[in-house]
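Following are the structures in question.
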Structure P
Amino acid sequence: MKSKLERFRIIAGRENVLEPGKELYHSIKGNWNQDYFKRPAPITVELACGRGEYSVQLAERFPELNFIGVDIKGDRIWKGSTWAVEKELTNIGFLRTNILLIDNFFEENEVDEIWLTFPDPRPRKRDIKRRLTSPRFLDLYKGIIKPGGYFRIKTDNTPLYEYSLGVIRERSDVNHLVYTPNVYESDLKEECHAINTRYEDMFSAQGEKIKYIRFSFTN
């Protein structure tokens, strides 16, 4: 098992990880397809990607698309970037940043789709503003995703699911809202592409149902 310091050293030398100190980190906004992927293709972003399991499997399944996993934890990104290297995937990259700064790295309408898979539910009331589906975060996402582009959420956590659904329903700029408290017993399961993360398998084994929400923003 590599230490955190060793993981940090490894990703510092990897081209598929953008983090502070790297040249592209400061100039990538609006230029992902041109300067990183070197090809035009729709961009899918996974927020709080953790180890990048979802992003990597999506990149494998859809080689015609470009994928970016975003997380603040370098030791987590190391794992996803390692899988991407081992699988020789050139249509995926990882961005190390706080999600509150996401609009520093993507131009308006640069992103075609966003996934948020099993985010920290932040159950305490004092942490509501830190939930990644709170209004201030949704406003950030709206600023980078194309109108009509889907925002997809998967979670095992019922309170977070209900909170997120409530926040989304209160907005006047939402279209195509669909949701289910049990995605694998619904008509929406195919939208998840049969991709499971470590957390999803763990929660499912504990009897938790996997919730799913999908919507788009209007102009």
Structure Q
Amino acid sequence: MSELLRHIAFDSGRDPRYSMIWLHGLGASGDDFVPVAEALQLPHTMRHILPHAPQMPVTLNGGFIMPAWYDIHSADASSWNRTDNASMQDGEGIRASQQAIDAFIEREIARGIPPTNIFLAGFSQGGAIALQCGLRRQAGLGGILALSTYLPLADTLHAESCEAGLRTPVFMAHGRQDPVVPYALGTHSQKLLQDAGCEVDWHEYDMPHSVCMEEIDDISGWLSQRMKSAA
């Protein structure tokens, strides 16, 4: 198993039967989603794992070194998941982060958590990695939460995904006033996922590039339903 990234981990109670891996956005850290994880109202105990992305230079920000799951080459968000413009995406960086998150999933499986009880959640860049990783898992997962994000490397999804990965339920949410990852990019990614055969539960909110309390309540309800299905 690969060496794990630095991370935060805590359980919501005793003897967790479920695990959630939270992936933060560009320039942030695992600490950002601790309050969201703590705010969830769930019927069963969950282990929360919040990795910190590696430090790397980000072209979009003038090569400044910051926590990032992959490099962003262009400020033109419309190019971030275009199937005819894959060279504008940092495929090597995206796949390296996919491998790093796979290592966390494999550790949870080794600790006795079945894949159907493991969830990936990510915001912005972290959401892109959650989709990249979760849809390509051979045994599938309990679910993917893709928040204010988009589908990366869309041109490779058909070749690299599998039936179980594409059957993994997806909770996808976006702010209608998002100036960072445009709302139109989120809805376009939703369509790409649905065209690939994914079950996408779409939610949108009157908010910018952020998370709101209504969204957290919706996440709690969605996860509760998935937990009941897996029980």
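Every number here is computed from the coordinates shown, using simple stated rules; none is lab data. Not measured: the values here are computed from a predicted model. Cβ atoms are built from the backbone, for glycine too; each structure is taken alone.
For distance in nm of label points 7 Å out along Cα→Cβ at positions 102 and 150, the highest value in the series P, Q is held by structure Q.
Which of P, Q yields 2.0 for distance in nm of label points 7 Å out along Cα→Cβ at positions 126 and 166, as computed? It would help to have the intermediate numbers written out before the result.
Values: P: 2.0; Q: 2.9.
Computed on structure P.
Comparing distance in nm of label points 7 Å out along Cα→Cβ at positions 78 and 110 across structures P, Q, the highest figure comes from Q.
If Cα extents along the principal axes in Å, for residues 54-117 alone comes out at 30, 27, 19 when worked out from the coordinates, which of P, Q was used?
On the way: P: 30, 27, 19; Q: 43, 28, 16.
Only one of P, Q returns 30, 27, 19 for Cα extents along the principal axes in Å, for residues 54-117 alone, namely P.
In this comparison of P, Q, the computed figure 4.5 for distance in nm of label points 7 Å out along Cα→Cβ at positions 30 and 206 is attributed to P.
When helix-only ellipticity at 222 nm (-39500 (n - 2.57) for each DSSP H run of 4 or more, over all residues; to 500) is computed across structures P, Q, the figure -10000 traces back to Q.
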